[in-house]
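Read the figures in this text as sums done on the coordinates, not as results from a lab. On a predicted model such as this, the values are computed, not experimentally measured, just so you know. Cβ atoms are built from the backbone, for glycine too; each structure is taken alone.
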Structure 1
């Protein structure tokens, strides 16, 4: 399943009450993103409970595949960023020769799987890299910084249970808290948490992008080497 922008998987019991799987506590009745009105699929579980897929904007997708089809289904996805395969060197190989802005590069799931709009902004801020820098312009020190920034941003999101800016809820119907920890995302006009600058908003590849013009370095496109 792919939740896309507003999809949720919520564990419920008989009358549509959201529960905590570990304690059986009733939680957050009436949340708009987990209500029957946005129910798109219902999975009956062996213990009498149900798993609901809710999606207000209907962007989410589900696929039924057997073991043989898993490889094909995921063949177009890039490296898992929290795996040992994701290294600064691997990041450099992906970015070599790419003229697309770093923000667009990070959103392309064919390179690195699982970095969305929020975490791309947060990772680039941590790495001190401007979102419009050409991906292929990174030097080894920039690749190292971006690698660390991506991992740190994703781990912060996991620790916070995701970001519930609008619709997102976890499997128990609870809101995440990552939105309270954003360094730049959605903070246009606010002081930069690192320098004397002010967080700005631009649009990159159709997506709202937040960064600090004061401390995020805009790299120049590196000239191609002439063949001898």
Structure 2
């Protein structure tokens, strides 16, 4: 069970999930602290997406618990999956406005999010016509406009080039500094090191390490424990 931390707002204890003989998650336990960027890292097939789907309420766990702080408003978590194209025939601008209206989102951040994620050139474009990187930024913008205090983002940098990745990284760090808690799954180790305050390292469905890992040691720790 994760150790109690005074700022922990999410405590995950003993989450397990099987698909027949395949163990997707096995007794995964860790905590998420308020206002931090917690990175979930691990090789392909390590259980990252399964973990996020359980936390996001998309997939039931076979066992284990997810405990949310009583101080969090409900609903507390917003899950932004990887590889989706919702509202494919609608424009980016429509998607942002729908998110704000449907979830009671942060309308005061609309212009900031558009500017920081460089969405202006394709605001009128349909989501189905966007490149992978453009769609990723548009949907990340939707996630950032929701009112939920904890945002779960699965592979937020997938499809972004180097410059875009650096710019989005800096923006997300600022979002967390402003009080939003971010739980992100990242396969780019270098970007994980730049963005995240702490890490949960998954391998074979198990948590192999949790805590702050110096950037210079992150790759070595990753290779040693996976």
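Can you spot which of 1, 2 the value 17.1, 48 was calculated from, given it is Rg and Dmax of the Cα atoms in Å? Display every interim value, and only then the final one.
Numbers: 1: 20.1, 74; 2: 17.1, 48.
Computing Rg and Dmax of the Cα atoms in Å on every structure in 1, 2 gives 17.1, 48 only for 2.
Ranked by distance in nm of label points 7 Å out along Cα→Cβ at positions 65 and 201, which of 1, 2 sits at the highest value? Mind showing how you got there, number by number?
Values: 1: 3.6; 2: 2.9.
By distance in nm of label points 7 Å out along Cα→Cβ at positions 65 and 201, the leading structure of 1, 2 is 1.
If percent of Cα pairs over 22 Å apart, for residues 9-136 alone comes out at 57 when worked out from the coordinates, which of 1, 2 was used?
Details: 1: 57; 2: 50.
Source structure: 1.
Given a value of -10000 for helix-only ellipticity at 222 nm (-39500 (n - 2.57) for each DSSP H run of 4 or more, over all residues; to 500), point me to the structure among 1, 2 it was derived from.
Working: 1: -7000; 2: -10000.
The read-out comes from structure 2.
Have a look at 1, 2 and say which one yields 19 for relative contact order in percent (Cα under 8 Å, 6 or more apart), as calculated.
Values: 1: 19; 2: 28.
The read-out comes from structure 1.
Out of 1, 2, choose the structure whose coordinates give FRET efficiency 1/(1 + (r/R0)^6) of positions 49 and 97 (r between Cβ atoms, R0 = 41 Å, to 0.05) equal to 0.25 when calculated.
Only structure 1 yields this read-out.
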